[in-house]
Structure 1
Amino acid sequence: MKLVYRLTWLFSRASFALGHRWRVLNPERVPLTGPVILAANHASYLDPPLVGSGVRRPINYLARESLFRFPVFGWYLRQLNVVPVDRDGGGAAGLKGILDRLHDGGAVILFPEGTRTGDGQLQPARAGIGLTVIKSDAPVVPVRVFGTFEAWNRHMKLPRPRRVMVKYGVPMDFKALREEAKTCSKVRLKAIYQEIADQLMAAIAKLEPVEDALPK
């Protein structure tokens, strides 16, 4: 970890421990080396740092490219391994940046739902993550966060001291669909993207908290 990243990582871990009584379940399921995609549900601004703070390896994040226009803040985001993307996260430059990080052996956090939930419930997955999965060779780890909607959802101006938890699932291998994608029709290819996205959301939905770690 780069110095600024490590200091931020340590601060985040301390903040989640003291302010949100966090629990981290099964972080050993995330490979410590090599490319990997962390696919998580999205309920709060807290989700990226929560997912990243739970593992002991550097993670690459996504942020709107407009945020990089501010010199000092832009420098800080780069120290945190943030990839600039357009507002919808589906632009060619953003996709290339994500794939470059994966091809270099990095880990990237992606949100299949595309945006934060408005009611705390899991949302349908968008096909965009399927495209990223197909164009990479990285395993995909489903991740589920709990309690972040209650702690800081899109309707709140400031975070609240609610308990949060992150649980990492078993890595998923999409080798068969990747092979099929090499020769299939464009219509089938689009269907494969959505199929992967749907499988990931189903895997996320199956991740359940342990009883004594439920957010309160």
Structure 2
Amino acid sequence: MKTIADQLPPEIANQIHPDRRKNEAAYWAARDRLIDQYRGQWIGFAGGKVIASGSSPVTVFHAAEATGLHPFFICVGKENEPSRIRRLTCPYDASYAGEALPVVRVEFRQASGSAGLIFDRVIPDTGADASVLPWADCQTLKLSPSSGVQGLISGVVGSSAATLVFGVWVWLDGREYPCRLQVDFVGNERILGRDVLNQLEILFRGPAAEVVVNP
């Protein structure tokens, strides 16, 4: 079976931490004995066992990564279902003749409590399972493939593609939120997904063409 890691661009796959590959292989070897107990749950798997589990992928992801064991991260029983990311093509622009697209300025942080980088034109998208940044932005954040977790990503339609997932933090409206950041190796859009949006209140004021966070 071709691993998720092997589906990444070769120059990225070569930098995956070897323990990530080992834990992915070990997961598949143990999967049949895990299915009854963990079906439908997100888990972090390392050292031949489940080290974190639950229904919230962003919570489980951060808990698993905090162990430093380079775990494999997956939803048991739904291993081939990618994180769905809605593909949007219309940038928000005051001169745009079509429907306006709300955007926000978001600070992405590599580590909790540390200053990060502010990106503009980030699309708050309730149709996206997780947040997404282009690979160029991830490189600017100094995210290394060796610390990423292999995963799958897809648009609303079309086939899935391999990605890397990072446990980072988002600073927005004076608060910090855990984020499950996925890399887009092809596109160039910045998306704030439900991994973060479900942690805050957000008001889309269409007639005023503004987004209000925690009104």
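What follows is calculated from the coordinates using simple rules that are stated; it is not laboratory data. The structure presented is a predicted model; accordingly, all values stated were derived computationally and were not measured. Cβ atoms are built from the backbone, for glycine too; each structure is taken alone.
Suppose you compute semi-axes √(5λ) of the Cα gyration tensor in Å for every structure in 1, 2: which one lands on 26, 21, 17?
Details: 1: 26, 21, 17; 2: 30, 17, 17.
Structure of origin is 1.
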Query raised in the report: Upon calculation of FRET efficiency 1/(1 + (r/R0)^6) of positions 5 and 181 (r between Cβ atoms, R0 = 30 Å, to 0.05) from the atomic coordinates, which of the structures 1, 2 produces 0.35?
Result: 1
Query raised in the report: Once relative contact order in percent (Cα under 8 Å, 6 or more apart) is calculated for every structure in 1, 2, which label goes with the largest value?
Result: 1
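Among 1, 2, considering only FRET efficiency 1/(1 + (r/R0)^6) of positions 37 and 69 (r between Cβ atoms, R0 = 25 Å, to 0.05), which has the greatest calculated value?
Comparing 1, 2 by FRET efficiency 1/(1 + (r/R0)^6) of positions 37 and 69 (r between Cβ atoms, R0 = 25 Å, to 0.05), the maximum is at 2.
To which of 1, 2 does the computed value -5500 (helix-only ellipticity at 222 nm (-39500 (n - 2.57) for each DSSP H run of 4 or more, over all residues; to 500)) belong?
On the way: 1: -12000; 2: -5500.
Here the read-out was taken from 2.
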